[in-house]
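Have a look at these structures, which come just after this line.
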Structure 1
Amino acid sequence: MAEAHNKARNAAQGTKGKAKEAAGRATGNDRLKAKGKTDQAKSKVKKAGERVKDRLR
């Protein structure tokens with residue numbers, strides 16, 4: 001149950017990052033754009049960790 005929750009949270013973080021990046025690009029706010037890219041990168045790392053855990057089971 002917690003696994004599905006973590007996967008959903010990671011997916012939401014990636015989506016939120018895409019939205020932040022788009023908002024930063026639209027407004028010319030480089031800091032917001034960078035924060036969006038960071039959120040997306042964190043999401044990708046977490047997803048990779050989940051895949052490793054899934055393969056070990």
Structure 2
Amino acid sequence: MWEERERARAEIIAMVESADASLGHGQGRVITQESMRDLAGDVKQRGRARLAAEQLANR
């Protein structure tokens with residue numbers, strides 16, 4: 001059981017280190033109210049397009 005917990009811990013640490021490295025290389029996203037609204041709009045648009053495609057495929 002502790003081996004599984006340590007493995008999960010090591011994976012989390014590796015992901016955090018990878019994220020830190022990508023931010024260090026300028027591969028981050030600036031988070032503002034406007035950028036979050038834009039992101040939400042993009043997600044909503046993709047979701048609606050996917051739903052429409054699934055509905056057409058099920059006809």
>> If distance in nm of label points 7 Å out along Cα→Cβ at positions 14 and 46 computes to 2.5, which of 1, 2 did it come from?
In response: 2
>> Given a value of -28500 for helix-only ellipticity at 222 nm (-39500 (n - 2.57) for each DSSP H run of 4 or more, over all residues; to 500), calculated from one of 1, 2, which structure does it belong to?
In response: 2
> semi-axes √(5λ) of the Cα gyration tensor in Å computed as 28, 10, 5: which structure among 1, 2?
Replying inline: 1
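None of the figures in this text is laboratory data; all of them are computed from the coordinates on show. Quick caveat: nothing in here was measured; it's all calculated off a predicted structure. Cβ atoms are built from the backbone, for glycine too; each structure is taken alone.
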